[in-house]
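Input: structures, listed below.
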Structure I
Amino acid sequence: MGSSSSKQSSAMTVIPEKQEYSEKSAAAAKPAPPLDGVEAFESVDTDILSKWDAENEQDPRFNLARLVLANADPLDSIKNRQAVINDEKIFNVNLKGVNKDGAYPGPVVNQASSGRCWLFATTNVLRYNVVEQLNLGDFQLSQSYLFFYDKIEKANYYLEAAIELADEPLEGRLWSFLNGSPLSDGGQWDMAYNLVAKYGVIPHTLFPDSFNAASSRTFVGILTHKLIEYGLALRAAARPTTPGVEPASFETLRKLKTQYLAEVYSTLSITLGTPPKANQPITWEYYDKEKKFHSWTGTPREFYTQFGIRKGLDPKDSFSLINDPRNEYGKHYTVRLLGNVWGGPPVKYVNAPVEVLEDAVIAGIKANTPLFFGCDVGKSLDRKKGIMDLELYKVEAAFGYKLGLNKAERLITQNSSATHAMVITAVHVDANGRPVRYKVENSWSKTSGEDGWFMMTADWFREYVYQIVAPASLVDKKWVDVLKQKAIELEPWDPMGALA
């Protein structure tokens, strides 16, 4: 199911560099190689395999590559040393920092064996505001607090969908997708903001990680099994197959759902601990940067409204700029059934050329604002050194071919999507003010990168960054106005629905 877009806003400028994907244009851009003398066959022919063996043995590149790559991880063997040397971690546009020494807040955080990167990226952005206002040293917000409430909200979302979509075939694509990972650890900026707006935030010391928050696979697997069982029970009540049995009313279905959610909540409390409620008074005692003692009492919501919001840069006014060259630029997109808080604001994307995302980052850093972003982190990555660079690995030198999919093709074939969320904290620009490289705060602990910090080249950004979350006040109004359009709804399995 989808919705049509509204007419383009009169304030919008048509962007000529949009690149809506088509197979015809892709074929024209990549003509077939010459085929003279090439055999045609349907099933693999053993004779031709022998022919290829003979050809390979005469190829010096093949023989050298086989000697090297057969005995080690291929990527380690083809790493481009010069690229590593060139990838300096020096940046000429930095956050001003906080406190008297201008330091960026710490410590470097660790999502451990969980998929909570989006919550870590969100709380890393918000903690900058807290540290700035309270003159703190090392400080972080509780990711586990939001994680707990995300799980109960996602369980409710899934069960509400089970009621609303009871007439959809269980074996159809929609339910096959929804049943795939209803309690995924992942999420999106708008989903994180929905949690923050509803539940507030609290310091990490008041609700630190349990074992299961840091290593979530087992308990999430158990709970997912039970949640799907509950969903089937709701479907059965909503559309009974026994003759003479009437479908349950919505009130009855929601009462059943309440019973099921009570068991979900109990499981979460057992595995993650029971966090404070959004309106429950808490007391936080702490030392500031000068080692002065302070005590604060209030609710998690009050903590967020008092310390999580910077003047003129309220997170509720931030929005996602995406670069999706499959689809038209200057349009407002959303994804069907992508969310956690049922009935809450949907995920909102403004599709724009990648230069618009670059400009938003530069403007954000100049305004002393770290930026949440989503990317396909596993591509051209050196995790140990903390480098994201398209020149990092020389695939062609080893295998004789280039990896030629462009950004639109990678998306449309599901070869790539946003798999990870992090925070940009600095950028290096050239003499023309265009980005050369970016400084990235990750959530993989100090054992990855340079004490947890990563460097991302501008070329890597252009190819593998799909989303930047920026304050509306720092983005050209013509892009902000796109949000006034009726959103074009993408299918749930669209790559723009990927959870970082």
Structure II
Amino acid sequence: METTLTEVSPVEYELEVTASADELKDRVKAAVRKQRSQMDIKGFRKGKVPAQMVKKMSGPALSMRIAEQVTQDAFEEALNERDDIEMMGRPQISEIDYEVDSDLRTVLRFGVRPDVELADLSNEEVRMLVHEVSDDDVEEEIENIREQEADLVPVDEPAGDGDYVSVDLQRIDTATDTPIIGEGDEDVTFFLDDERLREELRDAIMGTEAGDTVRATLPPPPHSDEGEARTFDITVNDVKRRDLPPFDEELVRRFTDGNMDDPEAFRDELRSRIAQSYEQQSREMVQGEIVDRMLELHTVPVPPSVVESFLDSFEEELAEEEYDGDLPDDFDHTHFREQNRGDAERQARWMIIRDKVIEDADIEVTDDDLRDFFSDQMQGQEDISVEQIRGFYQSMPRMMEQVDQQVLSRKVYDELIDRFDVRELDLETFRQEIQAEHAAAHGHEHHDHDHDHDHDHGPAEEDDAPSSIIT
């Protein structure tokens, strides 16, 4: 048997395997014996079917099995002889020329890990948000909670800022001044402080009371294909206003599901939560910038098989999340994979760079790292020990592997934060820079984006307005 290893590219090799029929006859005999032992054919005792009949009836399957095994053995031997290359991705046999009792030729293609030299990062800048939680931050969060827990109370007053207005909408044919049948909605609620609400609609509703009917003409939404303005008659059903509860024991008890009732203790808890939220936001921002800069600084080729493996994982994830584990028969795999190929290549490149950082800095996950991780997980759970929660994770190997990767990734980012030149930003500067980047990326001014922790700025009511009318 002969093998020839050829470099197709810096990240891909081909292994050609050739063998004569005489060299393969022992493998053929073994394969026939195994196949014969499983065959039950009328007129023959089980396991006693003649070899030639086995070859005739099962030839293609035998040929494939022998060719794959010979190629796999040759591949493993070739890799053992070449300690300068490391396989990546899934090897694939691209050519098979073999029938039982004939000569064999196969070609196997596989990816290899590229050489990566890490750049000097000491003069490379990344940004990090640094924010000390203020009393105003806490009061703003308390106000958000009061708004979230508020009741909506009908008022016999004109609609104003912060009000919720229920309306009936009817599109009008302006040429005949008559309703257009089938183009109306009933009991649509608008929150007048909603930034998505069309200015023309807000202006028309402002100042109205229950029973009023006003008319509004809405130009086509920006960047839409709608070519004409639409006119609506808007009949106001009612105007509701938030009745904010006081920040007291009852509110704290209701908001925490009975876990707390002391307003001052809850205020301290809020301060801690806000600080954690900013810390998490800061961490995510700097990690995102690190990935972007590392990809910019390192031109890393990726084996095609690795990209395909990432695309396979994307499909598996989609199947689990959207289709109960199985993609539909008419799923367009080609379109999906082409649509997501860029993201797969990006993730593959980052994986290769990340692995090099791990190797370069000799990073590993220690018992102390895991103990710290599980200690963080059990915060607020005084009835469970670190060892108990660790045992829970260890009982599920897949979850434990995810924990190891999560801890390892954090240590990689910590290492890179130390290597980069980190520019610390206060909250105002951070917001200004992010807004400027968004405006530059989209070519127009944007509304202010809330980069703080998430809030619900009103009672839990669904925004049931048609999106084309809101925006």
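Quick check: 1.08 is what I get for Cα Rg over 2.2 N^0.38 Å, calculated from one of I, II. Which structure matches?
So the calculation was done on I.
Hey, another quick one. Comparing relative contact order in percent (Cα under 8 Å, 6 or more apart) across I, II, which structure shows the greatest value?
Largest calculated value belongs to I.
Given that helix-only ellipticity at 222 nm (-39500 (n - 2.57) for each DSSP H run of 4 or more, over all residues; to 500), derived from a single structure, equals -11000, which label among I, II identifies that structure?
Among I, II, the structure yielding -11000 for helix-only ellipticity at 222 nm (-39500 (n - 2.57) for each DSSP H run of 4 or more, over all residues; to 500) is I.
Every read-out reported here was derived from the displayed coordinates using simple, explicitly stated rules and does not represent laboratory data. Note that this is a predicted model, so its numbers are computed, not measured.
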